[in-house]
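Okay, got some structures for you below.
Please treat every number below as a calculation from the coordinates, not as lab data. All values derive from a computational prediction rather than experimental measurement. Cβ atoms are built from the backbone, for glycine too; each structure is taken alone.
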Structure I
Amino acid sequence: MREGGIILYPTDTVWGIGCDATNAEAVERIYRLKKRADAKAMLCLLDAPGKIQGYVTQVPAIAWDLLACEDNSDSEMDDVEAPQPLTIIYPGAKNVAPNLLAEDGSLGIRITQEPFSKALCAQLRHPVVSTSANLSGSPAARTFDEITDEILSGVDYICHFRRNDRTPSKPSGIIKLGLNNEVQVIRK
C-alpha cells in the first residue's frame, strides 16, 4: 500500500477495497476497478478518533458527541449488542488525495473497531480508503464469497483474515455534518 497497491480486506462492515488515502494514483485505480465516477467520493478508515483532526480542517463539535456514543470499547456489558458502525462526512478535508473528496471538499471517515482494519490503519499511519468490494451499481459483498472475479483479479493483494466468515454484514450508517453542527442522515 505504501507503493500504491490496492487490497481487498475485511472491515467493520462489508468487505472493502482499500489503499493509502493520501495516494491519488492508488485512489484512481480503485475508481477504475469499481467502474465508478470519481465525482462519487469514497470514505476512509482511521484507527482512533484523535487522528481525525489531521484530515479535517475544523471538526464540528457534535462529531465528538457522536463518536463518544459509538465508542463502546470501555463497556463492560458483554450482552449488549455493539452499535452499528458510523461513517461521518466532515466538511473541509485536508491531507488526503484530492480525488478522494466529494465535490464540496468533504470527506467521509469511519473510526474502525474491527481488529484487522484497525491494525492496518495503525501500521500504515495514514487513513485507509474503504469502499465496498463491488462494481459500481452492484450490491456490496457482505461476505468474501460474494466478491466477483473481476474485483478479485483487479487488486494487488487479498487478505486472508476472515475469508471463511459467513456472517452477513451490512454497511455503516452515514451522517453528514456541517460546521454549524447541522446533521444530515444519509443512511441509517
Structure II
Amino acid sequence: MTTTIEESVKAKIRSIKDFPKEGILFRDITTAIKDPATLKTIIDYLCDQFKDVKIDYVAGIESRGFIFGMPIAYQLNAGFVPVRKPNKLPAETISQEYELEYGTDRIEIHKDAFGKGDNVLIIDDLLATGGTAEAACKLVKKTGANLVGVGFLIELEDLKGREKLKDCGRIISMLKY
C-alpha cells in the first residue's frame, strides 16, 4: 500500500487529549516541523498549490503562520509581512477585529504593508472557526491589495471555518481532521 504525502505528514503530528482544556484534542505540529524532511514536504506542498499565480507578498498570521510563511515567501520569491496581535508593530497600523468564543480580539498589519494591486497569499498553521483568517483577509483587502488565497497546514472541518473565507480566494488545507 502506498502512503500519500498527506498521510506521511499526518503520521508525524502528535495528538494530545484534553489540551489546552478538557474535551479538546490538540494537534501538535511541533513533532512534524522538527523533522527536516516533513517540514520540507509541508512547505513544498503549500508552495506548489500557488505556483500558477504571481505572489508579491506572503502574510503570515501570528505566530505559527510565521513558521510556514517565511519559507513559503522565500520559495515563491515574495516578500513576507507579519500579521500581528495588537501593539506589536512599530509603525502606523490598520487593524481588524474578530469574534472569539467569549469576546473579541484584533490583528494588525502596517498601513504600508501592501500596495494597491499587490498579490497577497495568507498563511497560517490551522483553520478552525475561521475568525482570525477572515480578519486577515479583510485587512489585506483594506489596503487595496489582491487577495490570492489562504493556505493552512491543518483544517478542522467540523468547525466550518472555511465558510467564513468564501471571499478570500483559493483556500488550501494540506491536512483535514
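Things to note:
- With Rg and Dmax of the Cα atoms in Å derived as 15.9, 54, matching label from I, II: II
- Of structures I, II, the largest value of relative contact order in percent (Cα under 8 Å, 6 or more apart) belongs to I.
- Entry that produces -5500 once helix-only ellipticity at 222 nm (-39500 (n - 2.57) for each DSSP H run of 4 or more, over all residues; to 500) is calculated, selected from I, II: I
- Of the structures I, II, the one that 0.35 was derived from, the read-out being FRET efficiency 1/(1 + (r/R0)^6) of positions 13 and 53 (r between Cβ atoms, R0 = 25 Å, to 0.05): II
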